[in-house]
Structure I
Amino acid sequence: MNIAVKLPPVTGPNLRDAMRLVAGGVSVITAGEGDERTGLTATSAVSLSVEPPTMIICVNRDASAWPVIRRYGHYCVNILADHQRHIADRFAGRGGIKGAARYENAGWNRLFTGALALEGALASVDCEVEEFIDRHSHSIIIGAVRGIRTADGRPLVYAQGGYGGFHPA
């Protein structure tokens with residue numbers, strides 16, 4: 001027998017709480033050049049297609065990185081290793097760290113598009129913006145992959161409001 005279950009009204013906070021239960025890989029998205037460098041920590045970076053190689057990131061249009069990505073037309077998805085929690089925190093703005101100061105105390109390499117790749121990241125995927133799709137508070141940003149660098153290690157994972165390492169069984 002099917003019994004209808006009454007659910008509470010859908011709100012932004014209860015959707016956020018539900019999505020915090022999904023474990024996701026942690027990436028730092030970098031963009032800009034010189035003093036206009038900035039970036040953000042994200043779990044919303046995914047591949048769209050392998051032919052042609054394409055990535056999607058979702059960025060709140062109120063984020064400081066959004067206008068920089070729009071202006072420069074590039075971004076780099078830096079997939080973090082489990083020992084790089086401090087980088088995730090810096091790019092999440094913990095401690096009030098903003099803009100180019102987020103890049104301090106780490107090594108960076110400029111890639112084809114001009115975006116910066118983190119030394120020691122598990123992967124750095126250099127993207128040139130193809131399209132912005134604005135929906136509600138965010139932009140879905142589609143990027144053509146122009147370069148990829150990978151390394152060995154274990155990924156940093158985020159779930160239930162905290163970081164952890166992923167250790168395959």
Structure II
Amino acid sequence: MEELKKESNMGTDHEIAIFAGGCFWGVEHLMKKALGVISVEAGYIGGHKENPTYEEVCRHNTGHAEAVRITFDPSKTSYEVLAKLFFEIHDPEQEDGQGPDLGDQYRSEIFYTTSEQKEVAEKLVADLTAKGYRVATRITPATTFWRAEEYHQNHYELRGTEPYCHIYTKRF
């Protein structure tokens with residue numbers, strides 16, 4: 001898993017963060033606006049089916065969650081900053097869904113790629129719990145991330161609209 005932590009790209013170190021917080025369109029849209037984010041891809045992770053399709057994930061028999069894989073520059077932002085944003089752009093108390101989107105593919109889950117990411121995620125969940133939140137977010141080791149079909153990438157940017165089920169709520 002440590003090999004997922006950093007990727008070399010023209011001599012610059014990048015890190016990867018993977019978050020599932022409901023429909024990947026809204027998470028992708030809002031994460032792209034964060035300082036230091038290089039790219040965000042919509043996809044599927046956490047299940048047992050190789051190379052799943054959107055239709056298969058929606059049938060609830062793959063075990064996958066809709067998620068985003070974020071490539072970021074650690075000299076401009078940190079994993080903790082992105083993880084806090086993740087907790088503030090979706091409802092971490094809702095199980096198996098976000099707003100009107102219901103189903104296990106819309107669950108709240110952090111897929112960590114390093115032991116440091118796991119520690120940060122656990123600390124943030126503890127901080128939220130201490131504030132009275134009943135956090136349903138799972139913290140799971142990352143497995144293979146399957147990039148979603150092209151029509152799921154850059155959804156809101158291509159349509160000129162805003163997310164309907166992801167609204168920023170200050171929690172930290």
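Coordinate-derived values only; no laboratory data. Only a predicted model underlies this, so the values are computations on that prediction, with no experimental measurement involved. Cβ atoms are built from the backbone, for glycine too; each structure is taken alone.
Tabulated values for the structure
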{"read-out": "Source structure (of I, II) for helix-only ellipticity at 222 nm (-39500 (n - 2.57) for each DSSP H run of 4 or more, over all residues; to 500), computed value -7000", "value": "II"}
{"read-out": "Comparison of I, II by distance in nm of label points 7 Å out along Cα→Cβ at positions 13 and 125 - largest value held by", "value": "I"}
{"read-out": "Structure with the greatest value (metric distance in nm of label points 7 Å out along Cα→Cβ at positions 101 and 141, set I, II)", "value": "II"}
{"read-out": "Structure (I, II) behind the derived value 21, 20, 17 of semi-axes √(5λ) of the Cα gyration tensor in Å", "value": "II"}
{"read-out": "For volume of the Cα convex hull per residue in Å³, for residues 85-148 alone computed as 113, the structure of I, II it came from", "value": "I"}
{"read-out": "With distance in nm of label points 7 Å out along Cα→Cβ at positions 69 and 93 derived as 1.5, matching label from I, II", "value": "I"}
{"read-out": "Structure responsible for 27, with relative contact order in percent (Cα under 8 Å, 6 or more apart) calculated and labels I, II on offer", "value": "I"}
